[in-house]
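Colleague: Next come the structures, one after another.
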Structure I
C-alpha cells in the first residue's frame, strides 16, 4: 500500500472511532505526544488529553463527522494533510443538534514499525 493510502486509512480509522464512540480506536492513530490545537481552545499534548477532550463529547452525543482532503503531501517520514471537516452532534438526552464545519491541518509521522501516527491536529471552525 502506498504512503498516501496508508495515511488516508489512518484518518478514516480516527473518524470511524469518533462516529462509533470508540476513543481507543481514535487514540491508536495518535503518537503518545500528539498535539491538538482546536478552535478557541488551549493547545493540549498527549493521548490522555485526547481522552479528556473527546470522552465527554462521546458520552453526551451521537457524533457524525466527515472530511475532505484537499492536499496530502509526504516528506520522507512526515506527512501533512490539509482539508476541511464537517460534523453533526446530536445530544443523547435533549435531541438538540449542533453542526460544525471548518478547516484542518493534520501532521503524521511514520514510526519505526512503518505505521503512521498523528502528531498534530489543528483546526478552526468557519463560524
Structure II
C-alpha cells in the first residue's frame, strides 16, 4: 500500500500506530525526534507523515515547516498528532503547514479515515 512516516517519541503510541498501520498493509518508517523525521522524509519521501508536535531535538512545528518548505516534500500530507487539545491548536497546526489534525488520545477509526482520505483509499 503506502509508506507512512510516523514521527513520535512516546514508545507506546509509536508501537500502537506502527502495528495498526502495518496490519493495514502500509510500510511504516519510524523517527523519534523531529530532526530524525526530517532526515527520513528527505531520504524516503513517504506518502504520508504522522507528526507528533511535542518532540525532542526539534519539535513537530519546526519539522513540519522544514518539510513543507522543501519543494521535493511539500506535497506530502502531514497529520499533526497532539495532546494539546487547546482552543486554536488545530489552527496553529494548520498554520505550521500540517494538512490535518488529530488530538490525543488517538481515536483510531477517525485517524484511519483521515489517512485513507489523504492516500485516496476508499473502503
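Just so you know, all these numbers are worked out from the coordinates, no wet-lab data involved. On a predicted model such as this, the values are computed, not experimentally measured, just so you know. Cβ atoms are built from the backbone, for glycine too; each structure is taken alone.
Colleague: Here distance in nm of label points 7 Å out along Cα→Cβ at positions 3 and 43 has been calculated and equals 2.4, so which of I, II was it run on?
Modeller: I
Colleague: Which structure, out of I, II, was mean count of other Cβ atoms within 10 Å over residues 51-58 derived from, given a value of 19.8?
Modeller: Details: I: 14.0; II: 19.8.
Structure II accounts for this read-out.
Colleague: With helix-only ellipticity at 222 nm (-39500 (n - 2.57) for each DSSP H run of 4 or more, over all residues; to 500) derived from the coordinates and found to be -9000, which of I, II does the value describe? Display every interim value, and only then the final one.
Modeller: Values: I: -9000; II: -13000.
Of the structures listed, the value fits I.
Colleague: Here Cα extents along the principal axes in Å, for residues 27-74 alone has been calculated and equals 34, 26, 25, so which of I, II was it run on?
Modeller: Value 34, 26, 25 for Cα extents along the principal axes in Å, for residues 27-74 alone corresponds to I out of I, II.
Colleague: Any idea which of I, II comes out highest on distance in nm of label points 7 Å out along Cα→Cβ at positions 99 and 115?
Modeller: Largest value of distance in nm of label points 7 Å out along Cα→Cβ at positions 99 and 115: I.
Colleague: Then there's this: Comparing FRET efficiency 1/(1 + (r/R0)^6) of positions 59 and 107 (r between Cβ atoms, R0 = 25 Å, to 0.05) across I, II, which structure shows the greatest value? Before the final figure, lay out the partial values.
Modeller: Details: I: 0.35; II: 0.60.
Comparing I, II by FRET efficiency 1/(1 + (r/R0)^6) of positions 59 and 107 (r between Cβ atoms, R0 = 25 Å, to 0.05), the maximum is at II.
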